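Participant: What follows is a group of structures, each given as structure tokens.
Nothing in this text is a laboratory measurement; each read-out follows from the coordinates by a stated rule. All figures in this text were calculated on a predicted structure; none of them were measured in a lab. Cβ atoms are built from the backbone, for glycine too; each structure is taken alone.
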Structure 1
Amino acid sequence: MNIHEYQAKELLAKFGVAVPAGVAAMSVDEAVAATETLPGPLYVVKAQIHAGGRGKGKFKELAPDAKGGVRLAKSAEEVRAAATDMLGNTLVTIQTGEAGKQVNRLYVTDGVDIDREFYLALLVNRATGRISMVASTEGGMDIEEVAHSTPEKIHTIDIDPATGFQPHHGRAVAAALGLTGDLSKQAAKIASQLYDAFLGTDAAQIEINPLAVTGDGKLMVLDAKVGFDSNAMFRHKDLAALRDETEEDPAEIEASKYDLAYIKLDGDIGCMVNGAGLAMATMDIIKLNGMFPANFLDVGGGASKEKVTAAFKIILSDPAVKGILVNIFGGIMKCDIIADGIVAAAKEVDLKVPLVVRLEGTNVDQGKAILNGSGLAIVAADDLGDAAKKIVAEVKQAA
């Protein structure tokens, strides 16, 4: 689960992290009123969407040469003009894709005299099973471009969960950023605070870009992107309340109601699988056969008929889907339950696209009998390779 920048900064401030003063605004008038509570005379008006690259982005409704989603303002009138341009309009960035995202919220912050900019992030290193701090002197830039062009400027510091954050980790972060003296101490302190925030909120990622040295020698977080482990939100009701569903795909919201792991992709073959590893393999083999998956959907190991029916309907709600591949290995998940759900959903939505089903495992014979007796045009597959070839052939034939 992701949150907006203003929410991330408010959260990090609770752990002692230094951030500029700022006010969230849902209307133009609220944005203008924010200037009365901020020191000024320089303000920053920032569009709040769940995507990076806002400053370099462009609004669909504005002229091509119009400024992006992060603007400097020197007066309340300039804040009003920026807010009027942004609110209700669609911001397109490198991360949103061509569709862009509508801006419904703004963040007006106090302007900061920036001397230097850095990059600092915390994430879970899947290879080591530890929290890693990623630091770079190239702040304010796309970290992907830095990693590609100058990987030597990115430093990774792993933290052993048995010992937690130690002073030498702070020194390592400061050294990676090239900071000495008092700034080195400030960097170590912020790194420690961010680590506490990461653990304390069950975060999946905390990205600071930029972490800046101000003109008066202070180290301050100027932008923050924070995401949490959705599986841990049951013990963070306050954080769960920060969720902005307008920033999420409606199908993904619907899937979350049934505890389904669903992510929309850009392909044309819908997938329903049980188990994340099997789902990844299914998507890979579809690509190997020359087409692309329209989604990742893991129904889990103990899905009910209702859950399977909901999953099937979510896949079909995507107009880009030209065919569906169901790949189920029945363990706890019984094949006859899957079959019942498939038949119920297909009849309810009046299935009009090719459907290939591969079932194996618990109650597989009963499951196949249900599908065969359904009266639906379901193509049976013997294994995953056979299933992928058949769905690709069916889609191409129907085109």
Structure 2
Amino acid sequence: MRDVVILGSTGSIGTQALEVIRANPDLFRVVGIAAGGSDPATLAAQVLAHRPAMVGVSRATAVQDLQLALYAEAKKMGWNAGELTLPRIVAGPTAATEIAGMGVDLVLNGITGSAGLVPTLTALDTGATLALANKESLVIGGRLVTEAARPDQITAVDSEHSAIAQCLRAGRAEEVDRVILTASGGPFRGRTRAELAEATPAQAMQHPTWSMGRVITTNSATLINKGLELLEAHLLYGTELDRIDVVVHPQSIVHSMVQFIDGSTMAQCSPPDMKLPIALALGWPERIADAARPVDWTVASTWTFEPLDDQAFPAVSLARIAGAGPATAPAVYNATNEVCVDAFHDGRIGFCDITDTVAAVLHRHIDSADPAQELTVDAVLAADAWARTEAAEACRSLADQGEATA
């Protein structure tokens, strides 16, 4: 029995992780959950279903909403007055970090964005196994995260990195030639850069194979997400950036591959379902029976693979530049994108402006960064804050230009 903490419990990864746990009560016990607090009804239902000892909400104003939702959910379930014992509720910007530091067997970090860095480091410091869905914390933290982790302390939740971990079981580290990340291509696969200029937020949210939140779905449309995954694979598995390839595979059945020095390539295949990599991350190195449905080999199907169009989708090339640059460059890459995604959905910038702005701010940082600067959490957060300011100003300028030409 593993005691588990779920960070980002009301998000896509968090809710599916709790479903896996609920289906395997003999393997896992939830002792803490944390969420932003914007969905108190869902959070309350999770609390009553799993009865964690601690609950965290990052918005302090959400505490009363959560308490009211807990009583409403209990009443809906037919509980009598006095039957509900409230868990300990912690609130504020450090709530997820406090929950991560409870000292459990396993912490699943499903927070979105750079806010997951300190909870990631806190979980590792307690000695807990870290099931990592918050790729941004690894990407921006870099060696701060990898050096804080003991061997095998981090398990991958992303389907691509879970696939790589499984394929790596087929050979020794010195036998690995290349790692191949697969990308669905998103909703705009096959479009030219000129065609992408007219892409709308609604179109960007129409992912062909995965149902995800706004940020990660938009990142999949721009392929920023694949850039982050490239950096994540480099850090998780120690593979040099120039030995990691990206190939477009629209069916999303082959989740990634590892090519070995003898010419063999191992691929992990399964229908697109995040419960499989979530279950494997929770149970690693053991597999959990019936976590997801397998490929039906009695049904005819065709799988295709295409090269990535770096001209239309420069995000992966930019990630390579960030990974080869100053240690704080990946933080700039990520933070600039987060600001631009919000601006795009607010209608202030266009789709192509996202990666154009990432490129401009990233190169500005690389040109001005002190190569001798020590990598610390403060340095990462400072680069993150600088990039957000630069990106916000760039977005304002683009919005003003748009109004001027309207």
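Participant: Given 28, 21, 15 as the derived value for Cα extents along the principal axes in Å, for residues 192-231 alone, which of the supplied structures 1, 2 does it correspond to?
Facilitator: 2
Participant: helix-only ellipticity at 222 nm (-39500 (n - 2.57) for each DSSP H run of 4 or more, over all residues; to 500) was computed and gave -14000; which structure, 1, 2, did it come from?
Facilitator: Source structure: 2.
Participant: Right, here's the next one. Can you tell which of 1, 2 yields 17.5, 51 when Rg and Dmax of the Cα atoms in Å, for residues 96-207 alone is derived from it? Please report the intermediate quantities before stating the final value.
Facilitator: Details: 1: 15.7, 47; 2: 17.5, 51.
Going label by label, the one that fits is 2.
Participant: While we're here: If FRET efficiency 1/(1 + (r/R0)^6) of positions 272 and 376 (r between Cβ atoms, R0 = 25 Å, to 0.05) is computed to be 0.05, which of 1, 2 is the source?
Facilitator: Details: 1: 0.95; 2: 0.05.
The value was obtained from structure 2.
Participant: Once distance in nm of label points 7 Å out along Cα→Cβ at positions 184 and 352 is calculated for all of 1, 2, which comes out largest?
Facilitator: When distance in nm of label points 7 Å out along Cα→Cβ at positions 184 and 352 is calculated for 1, 2, structure 1 comes out on top.
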